[in-house]
Structure I
Amino acid sequence: MEHRPLWPNLTIQDCRERIQRDPKDMEARLILGMTYRLQGDYRAALEMWNSILEIDPSHDAAKQLVRSLRMELMKINFNLE
């Protein structure tokens, strides 16, 4: 059985370049937010996912990621301000 990665092997720079070429590249924005999240840069992750919602307020994945991270941060009393 072949195991596929959860997302393409894109670096932060790859994602930034894709977003620069196409500001509405939702996949690159999602991946970049996930990468920031995995690195512990919660503010950058939320900013990236919120940027998706500015473009498409009905984007379900971005809404879920924002909601999930905010709930997780509340549990550990992490202040985003």
Structure II
Amino acid sequence: MDNKKMLLDNLDKVHTTVMGIDRIKKNLKIDVDDVVTWCINKIKDKDCTITRQGKNWYAQIDNYIITVNAYSYTIITAHIKKDVI
């Protein structure tokens, strides 16, 4: 099974911690009530690129990179993609 399908098939398991919520909001500069749903919607987007490296999935969409643990389905962090100069 490819990485994107594996993550998409298990979106119901995706979650984060209280500290994760604060970290994601701060890193992405977003003010939403439900960070997990916001991230899941980004991951489900047809333009999202999902790769797996070791124990993590990296979902890249727009200028965001969302890191999800491949075993626990915990959203570990998310960042705004920095341009390479």
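A short reminder: the numbers here are calculations on the coordinates, not readings from a lab. Because the structure is predicted, anything quoted here is derived from the model rather than measured. Cβ atoms are built from the backbone, for glycine too; each structure is taken alone.
Computed quantities for the displayed model
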| quantity | calculated |
| --- | --- |
| Origin of the derived value 2.1 (distance in nm of label points 7 Å out along Cα→Cβ at positions 26 and 66; candidates I, II) | II |
| Structure (I, II) behind the derived value 19 of relative contact order in percent (Cα under 8 Å, 6 or more apart) | I |
| Test item: volume of the Cα convex hull per residue in Å³ calculated as 101, pick one of I, II | II |
| Ranking I, II by distance in nm of label points 7 Å out along Cα→Cβ at positions 34 and 58, the structure that comes out highest | II |
| Identity of the structure behind -9500 (criterion: helix-only ellipticity at 222 nm (-39500 (n - 2.57) for each DSSP H run of 4 or more, over all residues; to 500), calculated), options I, II | II |
